[in-house]
Structure P
Amino acid sequence: MKNNKILIIVAHPDDEVLGCFGTIAKYIQQGYEAYTLILGEGKASRKTNNYKNEQDILEQELQNANNFLGIKKIFRKFFPDNSFDKIPLLEIVKSIEEVKDEIKPSIIFTHYEKDLNVDHQITYKATITATRSLQEESVKEIYSFEILSSTEWNYPLSFQPDVFFDISSTLYLKLQAMSFYKSELRKYPHPRSLKGIKINAQYQGMRVGLRYAEVFKSIKVIK
């Protein structure tokens, strides 16, 4: 029986939308089950006097965006924002293994190892560690994605995608999901704006003769 479960593993709320929601929308339309694991709290490094209320708003935005797309379940951890490097790697690895062992996905989407954001880097490393190719391992495909305002801000640029996923029919779903994250959206020309997201999808699609695309670096593909 085919394993049609996908797990998205990200550091912060909204990374899942920015990284792969156009692609995930197509997978869901094809009958796949998709799950999201958010490892970090998402607001602590930007603490204000209104932090508690802002965190509550972000959590509701997270629920709304994922429910809108049809994510089957959200798994939530609360490692400190922009401080994953202060947490023992094994602790993060075990958090991933716990979720992975529960749902047994065949495909994982996660961060790129050389993103500017340290939480992204450690999420990648923990994911690779948690999915070692043992005989009983369910995960057969792992892909890294770009995150606007992180991947392209780390110089020298090194993200070289080798998988281009046509999202011409689902970009609008990605943009609608991102529109729920009002606290995370910025005004154009910031890359984490709705216009910036669309322009990037257009550029990536243009590279391979598509209207819009999401791009990935294949990390492990077992066929």
Structure Q
Amino acid sequence: MNYYERMGFLPEAVVNYLGRMGWSMPDEREKFTLEEMIEVFDITRVSLGGPVFDVDKLSWLNGLWIREELSVEALAERFTTWAINQSYLGKVIPLIQKRINVLSDAAPLASFFLEGLPDISPESFEYKKLEVEQTRKILQFSLWRLEAQREWSLEAIQQDLMALSESLEIKMRDFMIPVFVAVSGKQSAPSIMDAMAILGPDMTRARLRAGLQVMGTPSKKEMKRWEKEFRGM
């Protein structure tokens, strides 16, 4: 759930969406609270078909909750808790403090900590020292390695990525460029591995996955070849 929390989905909207997967209210309305669902729940209205999790539909429903259920004051409070809470900022500020002269300098440096998925294109990944296939492989192998990581810490992330860089025989500086772009949306950012530790496993993996989709996920033939290479590392 960390991913959906960092994306800014409201807990009420997520519960609402999960409640309507495979079940519907008697009056067919889309938006309802857990209490309203419990009050009229009827097992005969449960669908036996396998529901499909639709993030676009969840986003639409979340928008309804924001616009129809939250006052301006309540939304401001939710936003503050989500984006400007002391616990989260306390981790971000040390990464940018040495790079700012005035407070307004912080906004562009810290913006990717508050974003969902960065707005990137294939051009974002262009780097003269890497071929397109190398970039794609870096993203895929990094994703595989970090998906298997159960100890999410700066040290573990560093060890994983440094090991991949060595195995692929790509200098660490060059290896990290696609990771920078996928995670931050830029080819340079405040200590990207520290940032990945702060963003957490769900958001980091989601951004790497999105970056790979932008560059092109491997074909079946490539996947078979890459998996064999990855297992041999």
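What follows draws every value from the coordinates through simple rules; no lab data is involved. Computed from a predicted structure; not experimentally measured. Cβ atoms are built from the backbone, for glycine too; each structure is taken alone.
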Open item on the list: Of the structures labelled P, Q, one was used to calculate distance in nm of label points 7 Å out along Cα→Cβ at positions 40 and 96, giving 1.5. Name it.
Closed with: P
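To which of P, Q does the computed value -19500 (helix-only ellipticity at 222 nm (-39500 (n - 2.57) for each DSSP H run of 4 or more, over all residues; to 500)) belong? Don't skip to the answer; put the middle values down first.
Working: P: -12000; Q: -19500.
Matching structure: Q.
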- [ ] Given a value of 61, 51, 32 for Cα extents along the principal axes in Å, point me to the structure among P, Q it was derived from.
- [x] Q
Task: Ranking P, Q by percent of Cα pairs over 17 Å apart, for residues 56-103 alone, the structure that comes out highest - done: Q
Task: mean count of other Cβ atoms within 10 Å over residues 144-151 derived as 13.2 - corresponding label from P, Q - done: Q
